[in-house]
Structure 1
Amino acid sequence: MDNAEFIKTKLIEAGFTEVGEINISDLVFDRSIRTICEDNGCHGYGRSWACPPAVGTLEECRERCEKYDRMFLINKKFNLKDKFDFKGMGQAMRDFKRNEDIFDDLMDGAGINYLLLGNEGCGRCEECTWPDAPCRFPKRLHHSLEGYGFDIGRMAKLSGIHYNSGPDTVTFLGAVLFDETIKESIR
């Protein structure tokens, strides 16, 4: 089994709904998406190791991504009571982040270099240590997909997976960048 097949299998085992591929050369690091972060629309800007400015400039994000050979976009669909089920949306976000941790556990010891980007910020700690101290859980730190300037709606179309799964649902997205073959660690 090659790295791509192995990773795809582990993503499904971790509980993600869909896996689609995007060519690294098709990635667009959109300044306007980063501006949304800077406008603090999700209240994560400058408050987390997972969000800008802690993730670096768009150029640094580009350089980090271009070190990898391939990228899978992933999603998970969650059912809600209705479109105003904010408690359910919060629980769904926490569940998505648990799926990210399950994936990390499944990949432990596999010898494959990968970078997992998550939906929005981290949320692991009640209060992040940024910028005063190192991350408490650096091996569980998943940078924000949006913080890299990615338009996730555009990415979903490119990869052939759902961005919106219909009424009374919420769908969260993430990404895994990885090497096709085992190389010296670049993380």
Structure 2
Amino acid sequence: MAERLIGKAAPHFEMKTIDGAGENFGEVSLDDYKGKWLVMFFYPLDFTFVCPTEITAFNKKMDAFKKLNAEVLGVSTDSEHSHKAWINTSIENGGIGKLSFPLASDRTLQTAKNYGILIEEEGIALRGLFIINPEGILKYSVIHDLNVGRSVDETLRVLQGLQSGGLCPMDWQPGDELL
């Protein structure tokens, strides 16, 4: 049985990154997001088929995340050099183009392992999405198989629900009454 992570301090991480412009390498840690909401999503591999649909969908909604004081971080077990190549490859040739958020490299596999999504025999992560509040507490997690992409609109809805401070019934939308 996996350890419960929701409601506890999010597992610490430190990873190498490439910025969304595909130009500058850096490093990121959980501490960098203190005081902000973090939406961290793991995807299996660069240069694949479902992953770019998710990454570009998150990128299209970055203004909405920013309005909610939320940062987005994409993560896979590929190297930051692979991420750079993918960003700098044209969409017509299988790339993803410029992004408004960084991509992190979990080459050690430690972050995927700590968040309970590592497929050890393949050295890749399941599709895992985690929302961490400004105090570093893990508030939301969705993990599923590799073949199905996630809904960015649902991620935004859940983030707004968590920020509402109230009880949100099923299919709650911002502006709806809280319980």
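All of the numbers you see were taken from the coordinates with simple rules; none came from a lab. Source: prediction; values computed, not measured. Cβ atoms are built from the backbone, for glycine too; each structure is taken alone.
What the table shows:
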| read-out | value |
| --- | --- |
| For relative contact order in percent (Cα under 8 Å, 6 or more apart) computed as 38, the structure of 1, 2 it came from | 1 |
| Identity of the structure behind 93 (criterion: volume of the Cα convex hull per residue in Å³, for residues 31-94 alone, calculated), options 1, 2 | 2 |
| Structure (1, 2) behind the derived value 4, 16, 25, 24, 20, 8, 2 of P(r) over Cα pairs in 5 Å bins from 0, in percent, for residues 103-158 alone | 2 |
| Answer label among 1, 2 for the case where log10 I(q)/I(0) by the Debye sum over Cα atoms at q = 0.11, 0.21 Å⁻¹, for residues 39-142 alone, calculated from the coordinates, equals -0.32, -1.15 | 2 |
| Highest-scoring label, criterion being mean projected area of the Cα convex hull in nm², for residues 79-134 alone, among 1, 2 | 1 |
| Highest-scoring label, criterion being distance in nm of label points 7 Å out along Cα→Cβ at positions 23 and 119, among 1, 2 | 2 |
| Which entry (1, 2) yields the derived value -6500 for helix-only ellipticity at 222 nm (-39500 (n - 2.57) for each DSSP H run of 4 or more, over all residues; to 500) | 2 |
